[in-house]
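Any read-out appearing in this document is the output of simple, stated calculations on the displayed coordinates, not a laboratory observation. Since this is a predicted model, take the numbers as computed values, not measurements. Cβ atoms are built from the backbone, for glycine too; each structure is taken alone.
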Structure P
Amino acid sequence: MVKKILLGLAALLLVIQFIRPAKNVSQGLSTNDISVVYPDMPQEIHVLLQKKCYDCHSNNTTYPWYSNLQPVAWWLDSHIEEGKEHLNFSEFATYEKKKADHKLEELVEEVSEGEMPLKSYTLIHREAVVTPEELTLIRTWVSSMGIKIEKEEGE
């Protein structure tokens, strides 16, 4: 009986390998990318956002090898879709000014509070951890556009 259950589970795992979500990959930068909205954005800020945020918050994800395994790919797809619902740097030009400003304010807040990037992501992608220096760069850039950022306790 146990052998039949294990064989059934193995067969199920094999079958689900053929049910794959669409990849979140586009060619080049979108015409609605945040760098188009803010052409004076320092290159280091744009590169930082691309390295730390774009996998889940843009239309162009760099997929690791394990994204080809089911059900892992479904889980990743779910995270990417949810991330893009909250903030999509590839579609930033579609946001109204007030919403765009609020998204940047939230960006600083989420990173400052350690909510972003997700711990489940940085466990494997250590390079995505935002250093205090990088956070200062982001905070300074966002503030330079006249967006009010609340000070953290102790600042």
Structure Q
Amino acid sequence: MVSLKEITIIRAPIQRCFDLSRSIDLHLLSTARTGESAVDGVTSGLIGMGEQVTWRAKHFGIWQELTSKITALDRPVYFRDSMVRGAFRSLQHDHYFTDLGNGSTEMKDVLRFAAPFPLLGRIAELVLRPYMSRFLRERNEVLKKVAESEDFQRFI
């Protein structure tokens, strides 16, 4: 199992950062390079507790689908999305938000996943670790840029 942690400081209120993190539309903007689309479940707007979304995207040259569900939510400080169906053996993404008291928010992502092939899993995870880390970092850069601008209103 691989565990990745990414911390992003955003000059925006905690509620805005929390809601932007749940925005299907902003996620699609941040994953444009993979041709990602939301094909089932909540396909636009904000996803909430108990709701699911199925993503379709091209990774490593192969079209794949992954369904995730919001399995925990405590607005505006925490939520978790968990893979229900997809190529990974398991995948959980915890989102933590801390109000820094100066109009800024610390957004911490903890992403845990296990490769789909138990025997070849460790080799696959060596490839997946940097790929998923870059994917998460790029997503957070877009979220930060939107949250710190007036453009955020398009997404929440």
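Quick notes on this one:
- Structure (P, Q) behind the derived value 2.2 of distance in nm of label points 7 Å out along Cα→Cβ at positions 13 and 45: Q
- Structure with the greatest value (metric Rg/Rh (Cα atoms, Kirkwood Rh), for residues 21-100 alone, set P, Q): P
- Top of P, Q by mean count of other Cβ atoms within 10 Å over residues 29-36, largest first: P
- Which entry (P, Q) yields the derived value 26 for relative contact order in percent (Cα under 8 Å, 6 or more apart): P
- Which entry (P, Q) yields the derived value 21, 42, 24, 11, 3 for P(r) over Cα pairs in 10 Å bins from 0, in percent, for residues 85-140 alone: Q
- Structure from which 48, 28, 28 was derived, Cα extents along the principal axes in Å, options P, Q: Q
- Label whose coordinates, when helix-only ellipticity at 222 nm (-39500 (n - 2.57) for each DSSP H run of 4 or more, over all residues; to 500) is calculated, return -8500 (choices P, Q): Q
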